[in-house]
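Q: I've put the structures underneath this note.
Every number in this text was worked out from the coordinates using simple rules, so none of it is lab data. These numbers come from a predicted model, not from an experiment. Cβ atoms are built from the backbone, for glycine too; each structure is taken alone.
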Structure I
Amino acid sequence: MALLVDIEKSLGSFFLQVSFEAQDRELLALLGASGCGKSMTLKCVAGLEKPDRGRIVLKGRTLFDSEKRIDLSPQQRRVGYLFQQYALFPNMTVLQNVLTGARRKPEAERRARDMIAAMQLKGLEDKRPKQLSGGQQQRVALARILVNEPELILLDEPFSALDDYLIWQLELELGDALRAFGRTALFVSHSRDEVYRLCDRVCVLTRGRSEPVQPVKAMFEQPGSRSACILSGCKNYSRFHPLPGGKVWAEDWGAELRPQRTPGPEDAWLGLRSHYIRVAEGPGENRIDCTVERVIDDVFSTVVLLKTPGGGVLRLETEKAEWQRHEGAKKLCIFAAPHDIMVLTD
């Protein structure tokens, strides 16, 4: 374990209560909607905010402990913080910006130049931020952090200031840089795509509360909670109540279904991804008779909105060529495989 965070903080009507561990050299995501407490968690770890209660331990060093009254300053924590807007000084050159992060004065310039070269910025030492691309600015900000060899890196939505067409390349560059330097990092994001492509494990935050950490792919395959499922991109939900024999009644869809996992007492919702829904061929279990409400021609697929017997709407997404077989249909019977029906807590 490289990092332990177990803290609480009251902010008026908002209460932050998060608990998670990050492993050595791991890129751990804090995933959640805006206002769920992600950035506040980072600030508490960095020492920019003080929790009311709890502990923060980094590689055996206690950064914060409310009971022992330990609260190290940000300078003592050896934590690097990459802000959303990078916070570069516009009137300084690349070299000068990186030097502002170097605390070892006798060898500061040598270390700064070494880090600039490592970030593939050699030749840009005398450029100012406005003369750099978004990716180059991000690497300058990262070089300024890494020049002091921090034990932990905090990334607060590092792509939020960039245009969509730039993000793909910068994700690759940032991921390569972090893994090359072998640091544990916390990556704050509300983008499931960024988390899926970049991170090893994920901790979902919902209204200030953290869920158990799990591998990224596991979270997308079996989210566990409705909030995690929403963040993973699922569009179809229904409340349910259990029936005998492992079946459930999907209240919003008005259908009897059999999921692969038997629901427990804490489960309250079903989730079904749009691209897992199939048009049924003949009778059988897990069928829902629907009315076609609307057909939307998307860029690479066809989206079909289906009115269910329970009054809810199911979103089906399929390849354009596949939909041509059913084009013009007013009613459809759809099918969901048991392993595709997710059973979720509230």
Structure II
Amino acid sequence: MILKFEQFVSNISNYSSLKFFVFHGENIGKVEDCVRLLINVKKKNASIDLITKYSDDLKSGEFTNIVNQNSEVNIFGNKTIILFNLFTEKLSKEIVDSKEKVNQSEVTLIIKSDQLNNKSSIRKKFEKDNDVVIVPCYEDTTLEKRRIIKEFSIKEKMSLSEEQINGLDQLFSNQRLEILNELKKIKFLLSRRKNLSNDLQFIYQSSYFDELKFIYSLVSGSLKSFEKKFDELCASNGDQIRYTTILLNHFYRLLLVNFLVAGGESQSQAISKLRPPVFFKYHSEFEAQLSRWQIKDLIPIIKRLLKCKQKFFNGHLSSQPFFLITMLIILNKGAKFT
């Protein structure tokens, strides 16, 4: 059966006795909320062991074996929840075929996935099946965003007016994880500065800085207002070190995928092995960067970023200009590829 997110969350106890759940969609924050709330309800009713598995780590037949091995309570009397992270549908037939076994056993199966398309065999098989709960997780609405902001501000004892909440609602994206990350930044700012809550514009300018967008724009050579962004980074030595680390991780991921592709794997297979997975919002841009940044281009940049990090940790006087030059090199190289 298909349930809307609010319908599931508001009436979760009505569905907690079921054994088979599918949470999918581009709003990863909503998917995570569904998983968390369901597991919490299940734990209230029984002793639970949680097993997390990833589709890319399993070969044919292994998914079925996992379900069979955990179908009974264990020696401690605990039931098992299998949290299955689905990145490709290569195991769709096994998942579909496991439904009867799951329903007749003591195991609960939770499938967690990005958006499943209309042709997905999982959707086709289970959307009209009353023994299976499917919750598509779409972007947060304006009302949902405001509720998230209000609940967070109450929980964290942040004094935000209705005007500020409405302003932040207009500023934030429609993705739950991004909203919560921005709220955490605001909480940090409020803890560091007196009367910050009275200066709404300062909150807007200081808190909402999409780190992923900045990194992807820099590496793609499409970053605008570079000087302004760099000035923001130069405000804190810790931020410079952190962004050096973020850039290193990003280039390592590009290098790993390029190595896997050079070893004979398809690009999609190689990307699916990345942990954490590439955020759906930047998936196409990541693929574009793979074609632009080859192994021969990536290795020198990674070496320079490692040297940059070393300078920061050694307190070298040239660390900040070296950091700036490194970012300019990345920006210029990315621009040449476009």
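Q: Taking distance in nm of label points 7 Å out along Cα→Cβ at positions 222 and 318 as the quantity of interest, name the structure among I, II where it is greatest.
A: II
Q: Using the calculated result -18000 for helix-only ellipticity at 222 nm (-39500 (n - 2.57) for each DSSP H run of 4 or more, over all residues; to 500), pick out the matching structure from I, II.
A: II
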